[in-house]
Structure formats: structure tokens, C-alpha cells
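Multiple structures follow.
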Structure 1
Amino acid sequence: MTDALRQEIAALATTLVVKVGTQVLTRDDGQLNQARIDQLARQLHDVVASGRKVVLVSSGAVGAGMGRLGMTQRPTDLPRLQAVAAIGQSILVEAYERALSPYGHHAAQVLLTAEDLDHRSRYLNARNTLLTLLELGAIPIINENDTVSVEELHTTFGDNDRLAAIVTNLIRAPLLVLLTDVEGLYDGDPHQTGSKIIHTVERLDHSIYDLVRDKKGGRGKGGMASKLEAARLCTSAGENLIIASGRDIEVLPKIIAGEVVGTLFLTQCQSLAARKRWIGFTVKPRGLLQLDAGAKEAIQRKGRSLLAAGIVEVNGLFAKGDIVALRGPDGMEIARGLTNYGHEDLARIKGLRTSQIADILGECPYEEVIHRDNMVVTSLAE
């Protein structure tokens, strides 16, 4: 069954980012499922044959390494986990190259860390590289560089759902497709009789987040919670997102035909400029500012800058020019922006009127803590 809205979205999606999860790509024993990769390669070819370009964000490196080494449990210590990923990465890319070559496509391995995209020049270089690969007719196979990514150093994306959303924003692809082991977002427990797929989400709010019921364990790092976060990142920047089953061997052709499969998350705004995408949805915030209700209202509904008077609490170690996240009284993130003050000065002037800043700091270099031009609203007012 086709849908007019989905047909329109598919028609405008000249470039797709597709993310496939570990649970889809591997068998129960942890080994790569080559038949599944072959099926996916054929679908990627169908997308390209339709006149579109496609980028693949693929999990599976750790799972592939575990299978090659005969491991039955995912390593828990960082050096062993990174070593297993290094072994598995070559196996994963080789599998894609073998599957894509009969269709005349080449797999182009691209390994990223969050640090690569934190710096504006490296961010633009990554964008240019991906766009050039697409122009050359290659299919970029993107994964996090697990061998050097370390959470403590802020160099990890957290999971490939978020990485896929960042790549979508990076190349301004109109549509992100998350292929997973479930058919979409359900209105209840997917394992309970009577639960139904929600085919369209027009707005991400508490009622949608409350539906998340992730399971612990397994080989993957993601889950429905991370997919909703990816949906937030994409729809807030002007893109659409679909969560669908990676085990459907025709899922991508169905999507580009406008058929109703999975769950469609509709964009919440017009497409953002590249710099605002980088500020709001790429760089990992170095700090967190808790705001009062008045400041939240001013930012979300009135398009105002952030003043010191609206700050209730300052968390993190950050300097002037770093990106910080802004949260409302309920703890939900509402925006991100470039701060004009470091954490030490902000801790001293939080809650003060602008006219009082000079009395505390000896000067008032900026009236705004974050100017509106350097801020991106990441969650719309409900």
C-alpha cells in the first residue's frame, strides 16, 4: 500500500542514509550473515539504480570480530573491545565489497570519531570526502572508529543510530532509514498481542518517548531509545526518518516507492543551514546549563538569546566558544549554542541581571550568555 505523503518524501529524497544494526547483520552465533549482506547490497543497488545516492552506516564490526575469534560474549574491557573491532572491521568491509561488486559498485570504508566532527574544518573535510565518494559512484560504508573512540575523551558517538543521524545532517540527506530487528515503533510492548505499529509520528513528545521499552543485553549498543534520539536529531534539522525491519528483503525498494512500511517520523522544521547543523546536532556539548521556566519560554517560543538571569545551574568544564546544552526545568534538552562565557564565570553570574555582571566580573564583555545567532533549538515547545 502506497501513501501520497510517503511518495512525496521518497521523491524528494535524492540522497538516502541507511543504517543497519548488528542484530540484522549477524547470526545468533555472532558470525556475519553473508546472505543478509548480499540481500542488503542488492537493495542498495536498487536505490542507486533509481537515480538516488546512498550512504550506509553499518554496525557489525565487533560482532564480526567476535565471530572470527570464536567469542560468545561481547568483551567488556576497552582494549579487548577495540581489538575485536579492529579484527572485525576488515571482515565487514570485505563482505560488503564482495556483495556490491557484482552490481558494479565499490564499498568505500569511512571510519569516524566524534572528535573528527567537533572541529569545523575537519567536519567540512568529512562532508567533502563523502560527497566526492558519491560523485564517483562509490557506496560509503561508515562506522565509528571503535579502535580509538573513548567515551571519557568525548570521542565516541555513543551508538550508530546517533552516528547515522549526524551523517544525515552532515551531507544534508533528506531521509534517514534505520533498519533494525523490529518493524517499527509500537504503541505498546511489541511482544504483547494487540500492540500495533505507529505508522507516522508527526511530533516527538513525551507520549512517544514513554513508549520506549528497550531490552538489556544482546550484541547491539542501540535500541529504540537511541532510535528516537536519532529521530529527534534528524527531524529537528529538517529531515525525515523511517524505522523499519532490516529483515524485510524488499524494505528499501518499498520505501523509495512510497509504501507504508515501518514508522515515519516527519520533519519538524525547514532545513537548517550547515553551521547551525554543526552547532545543534553534531558537536558533543562540553557543558550543561539548567534554565528556569522563563528562559525556556523565551528561547523556545520567542526566539530570544540566553541571558545570565535565566540560568539556574552550571555543569561541566568548558571555555568561551565551546558548545553547551540547555535544559529546561523538567531536565529535557531544549537547545544548544556557543557560550560567550566559560564555566567559572558563568557559575559566578548565573541568575544575575545583565546590569550586575560587571560588578561581579569587573566587566561585562557580553550581554548575552548565548546569542540567538549562535543557538539552535533542538526541541520544540509542546
Structure 2
Amino acid sequence: MDKTKNNSKDLRTSKKILIAAGGTGGHIIPALSIAHELQKHGVEVLFVGNKNSMEQTLATNSSLKFKGINVQKFYRKFTFAHIKFPFKLLKSINDSKKIIKEFQPDAFLGTGGFVSGPVGYAAHLKKVPIFLQEQNSFPGATTRILSKYAEKIFLGTKGAEKYLPKEKILYCGNPINISVVKEKEKIDYEKYGLKGNSRKIFLLGGSQGSVILNKAFLPIVDEILEKEYEIIWQIGKYSFEETYGKIKGKKGIYAFDFSNEIGKIYNSIVFAIARAGALTLAEFETKKIPSILVPLPSAAGNHQYFNAMELKKKNVAQVIEQQDLNPETLKNAVFDMIENFEKMKENFKESQHIEAARIICNFVFRKITK
């Protein structure tokens, strides 16, 4: 037997970490932030995710090495895809084991999404140390399943503490897109038909947009404009043409389907109306933006509701459950926020999120270099 080959992992000077995440930007962005922080330490990173996916696009655009596997999501409602699920799961675990054997990582780090599950379990089978990062107040299924094998679980919000092994958790905030929160400039008001001296409200429903939010907001637009507030509105792609057609020509509204200037928009507004994804809320906390939150009830485990309630407890957000959302309840919340956002802004404390990626990286790096 070639002892040199067996000891090659121990003899090399550089460290290797396997990272898996997928499904949504809420899982992928933290993974990318941690990966870039690890690279500063000279760690070699391999990102594993679904083939032809958002994570593949974002990882490769970030110049990270990427390996694709074929993972099927487990749908909560019965579909015929469930018949294939056990077979695809076994194959994705085996494919992950092959990647681990070839890459020989010193550790695995998963930030959630269904793709993290088979890769993390393969890491357990191959006796690779496991670290997890959970963004939400109610942990996802992948985190809960893999928690029994993990050495440490890094939490984005304290609300998740009661669902996971206490001896394994470390609250450090959510790794966020640093370029967004460190942006200093505001948007070009003149370019988008806005006044430089007005107060502005931002409605965002994510890159896809929220049809429900848009429908509740549309009838109250004129009343907001009469208050001499202006509106920045991320309508999203699904209902952009229909919604934009009803507000086209109105002064004081900058509406779009998608923007690469979110950091500049954050610097230009006094409060926001949004869903309650963990990363969006982490950005609000870091930028000290009061908000009206409408959690997405179909989010896994209703985790957006728990995320939103964390900010409500800190008195930096109002919460409207979707079942109670209509133009009247939204108008009342907006007008109340107009009266109180300055006081609410004083309730923000220093955000831990901006340091989260560095804290996680330093902890993992110390563990694998002992």
C-alpha cells in the first residue's frame, strides 16, 4: 500500500472546505460570503449545488470552483415526483461521496436548502467534520436533520436556539452581501424622476416580486404621494407589465422589475415594505431601516413569520400577516410608520450580520488547523 498517498491529506499545507447551498439566494449568499472569507485565509473552496441552478450561476460568477449534482426537492404536497425521490436521494449521496473522495476536504459547511442535505450526509459517512449555518428563526429541515452530526451550528437569529442542540450553537448573525451594506452612494434621483429632498418608501417583493403585496399597495399609491412621500417600487417580473401600466406617468414613483442598485436604494429611503426573508431582514438591521413586514405563509415551516416577529420584538418593524393584508390595513401601517419611523430607527442596535462571515470563517479555520 502506498503510505504517501494515504497521508497526502495530512502532508499538504493548504486546507480545503466543501460548501453546499442552494434553492434560494437566502441560502446561497451566506455560502458565497463565507467562501470568499475562507479564501482570504488561503483555503481552497469547492461549492456543490444542483446542476443548472441559481447556485451554479452565482458561484461560477464569483469565480468559485463548482461541482453539480442532481438533487430533487421533497415537496410537502404529494406529486408524482415523490416516486423518484428515494432513488435521486441515494444517487445524490453517492455522487457527493465521490466528490468528497476526489476533493478530500478538511471540513464541510452547509448553509441550507435541500441540496445541502445529501452533501452533508455524505460528509458524515466519510467522517468529514460538519459545520452548519442557519439563517432563519425556525431552522430548515436540512439543518434540523444534519444538526445531530454537526460540530457547530452558526445562527443568524437567536430565535432558532430553542430548536437545536444548545451545546452546538453559536449566534453570530447572517453573512450578507457586503457590497450592498457598504454602499455609500444614493440613487440618481433625477435619472429616475424623483426629487432630491423628498422622503422615500421602498416596496420590495424580491427578484420575482410579490403579486399580493403589489395588489394591496396599488390602491394606496395616490394617498402616499399626497403626503409628499415618493415611492421606489420593485414590482418584480411576474406582474410588472400589468402593474406598471396602472402607474405609468405618475410623478414621484420609480418602478422596476429588478435592480442592481439595492445598496443605493437602501441609502435613499426612510422605511421599507417587504416580505421577511432572513437576508433581507439582516440587511435592514445592518442599514437601520424600519420596515413593514408581510411574511410569506408558504415559506417552509412558516419561517418568515418567525423572522418577522424577531424584528417586531426589537421594535424596529411592524408585521401584517398575509391573511390580514388588504389596502386598508397596509395604508394604516404605512401612515403609522410615517409618524413613527424616526423613533423606531432609534431602537436599532449595532448589527452583528456584517461580521458574521468573518466570525464563522475564523472559527472553522481554527478547528481545521489544530
Structure 3
Amino acid sequence: MINLHFFPSRRLALYTVKLFLTRSFAVLLSLSLVLMTLNLLSESSKILEVPGNGEAELWRYVSLRLPQLISFAFPFSFLLGTLISFVTLNQNSEVIAMKAAGLSAHQIIAPLIVASIALAGVSFAFNEYVVTKASRTLSAWDGNDYRPLPPDSGVLSNVWLANGEDMVRARLVAGGGPATRLERVTIYDREGESVARIIDADTGVPQGDRWRLSGVRLYDSSMNLQRRLPELTALEGVEPERFTLAKVDPDGLDYFSLRQAIEELRLAGRPTAAVDAALWHKLSSPLSTLLMPLLAAVAAFGLARSGKVLFRAVLGMGLGFCFFVADNFALAMGNVGAYPPLLAAWAPFVLFLLIGETVLIRSEE
């Protein structure tokens, strides 16, 4: 008799979900700690060479970097956790027992798909409320060479913009509108193909339609002379919004803040293809967890005594990593405008959903 129920029994569903979650979170914890250790070893010297930084700043770096690493390792961990679970079930002949009881391959992985949908929601919430804030703060702190940051939530680092022939670089941009404050500003005053003057300033604040620079060091290339000035007025006609809109970092903005930034860019006449793709990717990226049981299911089916369990596990891992490569490639193409934003964000997900379903059906046959 054919079992028409989509899910197995409650006990069997809880058993497979528990196996899936415990293995996956164990991999996630181990992978995140290894990545964090390696990353801290490479950055600790940069943090500690700043006067005044010590152990507290190292722990602060860990608290800001670890959420990014967890978000990065999240789908990888659930791919490996699913593979470990399925290989264990296969080697213990538990899959054969389930199929002998009348369960299909889709019924066996159905509880894992439901758990993955819940995990996708957890991933989205974690990215929105934890990772974006940590990324924004860490990006500004790293851009400021791990020096203390001003107490402002809207801090941008390493912002470049063009003002006619001149180029302007602000290492730190804080605030917005008339309250915008620039720190460690460099103006490259160009005449034709050469740089006539280089103006370095400690701070800059808007003053009418210009900017008042303080702590100025002015280098004149024609005279090969450097002068120091307490203040200087420059950047005529440069609005504060040009600095705040010059660098929109999708990793540091939540979904709704990024949508608002995109609208501001459109109103300012700026191109938005790259950030449009990133906006859609904020929705498609958490759903990649949904694909992991489907792509790794190839390891669950087939006889363990055939000697192909390892081959099937490698095949499942290969499918998963091919998805990550395709996803990053499509997003890169969307950032440069080669792919439409919607296609760049969703095409890899839909493609590997179909591939995973095809492989599962072939395995079941």
C-alpha cells in the first residue's frame, strides 16, 4: 500500500531533525571558532599597535567579527551537518528500514526541509539585527585603523568622491546633513593630468556651501613646499549628502535601511544596480539553508555495502559548493550590471533547487 502522507511519523521526524540540528550546530560552532582564531591571529598585531588598545579591544574585535563568521559559515555548516546525518543513517541501514516501511525519499527529507525553513528565518533575523550592526561598526573601526570611533551610529569609513577634476578622500564620515563631520580628509587638487596641491586636514565640517577644514597641511607641488594652516575653506558646492551617499555598504545596512538608501540614490541620479542585487540577496541568501538537505540527500540513498557512500557524500558536498560558487558569481555579475538584480539574486537558488530535486528523484528511482 502506498503511503500518501507527506511526512513520516512524529517520532521519526523528530529523530531525523534532532540528528540534523545537533550535527549542523556542532559543525557551525567548530568552524566559526577555527575561523575566528585564524582571523584574530592576523589582526591582533594591527589592533595592539594603536596606543591605548589592549585586551578589551581584542575582545571587542571578536564580538564584532564573530557574527560575520557565523553568518558566513551558516549554510556551509548545515550542508556538512546534513551530509554527516545522512551518511550515518545510511551506514546504519536506517534509510533502508524507512524505505521498507513505505517511506519515499521526499518523505524522509521532508522534516529537514521544514527545519531548514525555520533556520532560514533565524538566519535572516540574525543577519538583520546582529550581523549588519557588527559589520557597520567593524568596517568603520577598521577604516579608522582601529582607533577610537566617534559616538555616532552613522559612521562610514574610507569614502572617496570626485569634485570636478579633484579627488576627495575622507577616512571617516560621521552624522548627516548639516551635522556631517569628516575626519582625516585629503583633497587632491588636480590641474589637467597632474596634481597641483595636496590638502590634508584633521577635520572638516560644512559651512554654508563650503567646508571648513581644521588642522590643515597644504603641499604645493610647483614650489615643493608644505605649509601648515589652522583653518581653510574648500570644497565649494559639495553637499554633505554626497559623502553619505558616496558609499552605501549593503553588508552594514538592514533590509529596510538599504531600501531607503536605494531610494535616496535614485533621487540623486546615482546607479543602483549593485545595491539592488544586494537587496534581493538579503532575501535569497538565508533561503540557501533550504537547499542543503536537498543537495546532500544523494548521500542518504543507495546501499552502504555498495561502497559508494563516500562517493555520494563527496557528490553532495560538490553540489553544495557549486551552489555557493554560482551564487557568488551571479552576485558579482549583478554588482557590475551584467545580470539584472532579480536574476543575480534568485537564479542560482532556483537552478540548484531544480538540480537537487532532479538528483533526488533519480536517487529514489
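Coordinate-derived values only; no laboratory data. Source: prediction; values computed, not measured. Cβ atoms are built from the backbone, for glycine too; each structure is taken alone.
Using distance in nm of label points 7 Å out along Cα→Cβ at positions 120 and 288, single out the structure from 1, 2, 3 with the greatest value.
Numbers: 1: 2.7; 2: 3.5; 3: 1.4.
Across 1, 2, 3, distance in nm of label points 7 Å out along Cα→Cβ at positions 120 and 288 peaks for 2.
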Fill in the blank from the handout: Calculated from one of 1, 2, 3, distance in nm of label points 7 Å out along Cα→Cβ at positions 184 and 272 reads 2.7, and the structure in question is 1
